[in-house]
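So, here come the structures, one by one.
What follows is calculated from the coordinates using simple rules that are stated; it is not laboratory data. Please read these numbers as outputs of a predicted model, since none were measured by experiment. Cβ atoms are built from the backbone, for glycine too; each structure is taken alone.
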Structure 1
Amino acid sequence: MEIRPVMLVTGGSTGIGAATARQAVAAGYRVVLGARGEQALERLAAELGGPEHAVARPCDVTEWEDVQALAAAALEAYGRIDVVFANAGFGASRGFLEESVEHWRSMVLTNVLGVALTIRATLPHLLERGSGHFVLTSSIAGRRSLPGSLYSATKFAVTGIGQSLRGELREMHQNTAIRVTLIEPGGVDTPFFEQRREGRLEAEDVARTVLWAVSQPAHVDIAEVLVLPAAQSV
């Protein structure tokens, strides 16, 4: 019987997460989708072919019980997790006098703690299996600071989490088979922005990058991918 790999996706209802789920299913994966928007999740899971191909579970990645339940749902439905795509996140207006303190708090918890909790909930399974792949959505904003951007600081944190995770796997667990990839998009035209902007990447462009990274031979670990619109400078 053919064994189909399983990809768990947070932030899976729209944007990069949804585009990656579509391309993953087309590539032969089964997907487990987690996000706050339950209706959008259910619609996408149905579009992808239902339980044979996709399972959806509402998940707030800032809540440990939610993230545990998402990982458990993946194992209950499909018995394995091959790729963990920690993608959930959102932004804020630039300027340290902008946005509400509550918006800031929610963004920092989602973008930073949410990634760490996603790793914590899935790492034991990947260590038990001895293989797998973590893909974390960082940003070009996690490579160079943007003026007045707390969002940029959260993406620097994601970059650090990815590097720390790779170090833990190699040095603390003596594991060289679990791979870690940081995906660092430039400007992407997703629901992240209120208005469509020309000259940006499409979510599908980033999704292709994710599928390319996870499709490499087992001995190849794509550590970081900076993917920019052709018109954007570094």
Structure 2
Amino acid sequence: MGDVLAGNNAVWEFEPDSVLMRYGRSVRGSKLLQALGERRVPHGALERVELDQGRRGTVVLRAVPRAGADPLVEVAGGQLKETADPYRLVLPEQSRTLAEYYRDELRTAIDTLGPVEPPGRFLVEAPAAPRSFKAYDAKAFFDGRTVAFRWFWTGASTAKWKAGDQSFPIAELTGVDWRSPELLHGHLRVLRPDQEPPGPADQDPAAVIFGLGYGPVHESLPFAAAVRSAIRSARVGKQPG
């Protein structure tokens, strides 16, 4: 391979062992794709490839990542709108034959690999740290080693204000829970092994809450994916041998 297929929302470049998915600033309707810029997806990270009928005279070439391969998809947990799915390439109907060709090429590449053992680390790189975003009740920071929440006195609950600003070393975390700001009770929460069953996010010092204009997907989801990837890398690094 090595060819390029340009769609309405992205450009896919087919390389011998991966697909480079590029999202330009002209991508309409998805600030998330614009923020991601581009992503290199190894064939081993893919479970299958599909070609579906799209809307208004389009077809959609869609790659489906396998479980545990992509931190962004893992953290998103199916909450993304269709237009924000980084694995969709929307093409005009007249490109169907070409799309079928690349679908078949990718399927062959995936089948050639055969069963792939679950990776110790994610196969698709997470957005790089440092990262930060403004939630309703705090400013969240991640420098690659530590997640920090700095409360806003105008938004933080009494419980959070009394607990003080929070700092969580990656080595002490087991995961991150992200609920889209486009849903009810949107929030980002870091998870620890000794943590009691979490209560409402607005009362939990290990969580920040979203709201209208706060914690937008294109800022909070890459943040959460970067944290999730760092947690897995830290845990793999602790394993013997």
- Query: Suppose you compute distance in nm of label points 7 Å out along Cα→Cβ at positions 53 and 221 for every structure in 1, 2: which one lands on 3.3?
  - Reply: 1
- Query: Can you tell which of 1, 2 yields -7500 when helix-only ellipticity at 222 nm (-39500 (n - 2.57) for each DSSP H run of 4 or more, over all residues; to 500) is derived from it?
  - Reply: 2
- Query: Upon calculation of distance in nm of label points 7 Å out along Cα→Cβ at positions 109 and 125 from the atomic coordinates, which of the structures 1, 2 produces 1.7?
  - Reply: 2
